[in-house]
1. Between structures I, II, where is relative contact order in percent (Cα under 8 Å, 6 or more apart) highest?
2. With helix-only ellipticity at 222 nm (-39500 (n - 2.57) for each DSSP H run of 4 or more, over all residues; to 500) coming out at -17000, pick the structure among I, II it was computed from.
3. Determine which structure produced the value 1.23 for Rg/Rh (Cα atoms, Kirkwood Rh), calculated from the coordinates; the candidates are I, II.
4. Quick one: FRET efficiency 1/(1 + (r/R0)^6) of positions 36 and 132 (r between Cβ atoms, R0 = 30 Å, to 0.05) came out at 1.00 when computed from one of I, II, so which one is it?
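Read the figures in this text as sums done on the coordinates, not as results from a lab. Everything numeric in this text was worked out from a predicted model, so none of it was measured. Cβ atoms are built from the backbone, for glycine too; each structure is taken alone.
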Structure I
Amino acid sequence: MPPETSLKAILSGPFLFAARPEPVAGDLRMSWGIAILLLSLRSSRGKKGSFQKLQFLAHAVRIPEGRDDVRALLRGDLRPSEVSVRIEPWLNRAVAFAHALKLVSVDKGKSVSLTAKGVDVANEIAKSKDLLFQERTFLSDVAPKLTEALLIKVWRMEDLS
């Protein structure tokens, strides 16, 4: 059959479209983002964190390599300049939604803290045995140990002295 004939057959045939679910990356799911935000704050000293700290944790928590790098940084196996860091757009959306839901409060655009309602929700997430297990473990291990001084060195790509 000549190519023109097969093309006509294809173009003249019926087309059916069926809606199918599309996979969405975890970092684009607001339920995931809000849960990570709440767990990050729950694990931080004073149940609050600077945007620098939250962005650092948001980037690191996403993949095993990021989590491993932060653990290595805290052990002293990596220098601050060797740790990858970037701004995660999903975090700002998660903060905005969590603030609208009265789960967090934002202090002068510099830090975010859990509200009483946010603490309750974060505790419920943390109680689950299988929900976000790797992320919960990582955040509870590293968030309390991240100091603002260390975070400044990471963001500025400075070496520890």
Structure II
Amino acid sequence: MKKEYLEFTRLIERLHRRFLDLLRAELNHLSIRDINSVQALLLANIGEEQIAIRDLVERGYYQGSNVSYNIKKLAEMGYLEQERSAHDRRSVSIRLTAKAMNVVERIRELEQRIAGELDQQDFGSTEIETVCQALRRVERTWTDYVHYGRSYRGGSDLPDVVAAE
């Protein structure tokens, strides 16, 4: 299991980088040069929501190291509107502008094209759902490991990936 687990973790990392490459290529194709792929992914993850900045990382919408920098840049470039909470002035919510929604629509179209290509390759929804279930179980195991430490062994429905060390 250790060899497979190590390959699995490396593959997750490579797929994320490759997805950012895909977004970068699409932004270039659309002549959108004022944002990068990480920022475009952040916009796509926010979508039509209004969300507190502190919730971006908690919800897994942002994986970068400097969320405040990207929020500031996206606001400066007209992709985000910011609003302070009337009840807690420290809390800032953000929502996308029409300019940002246009980028999100292009990303959704890209996702539809890629999904169609996968479907043509006989990579169906059942196979994707199986992969998603496995990824959610690993995510839950990693989250529990972070919150409860090395001794955590989880419930019976969780894979014992920690024991593979």
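1. I
2. Comparing all candidates, it corresponds to I.
3. I
4. I
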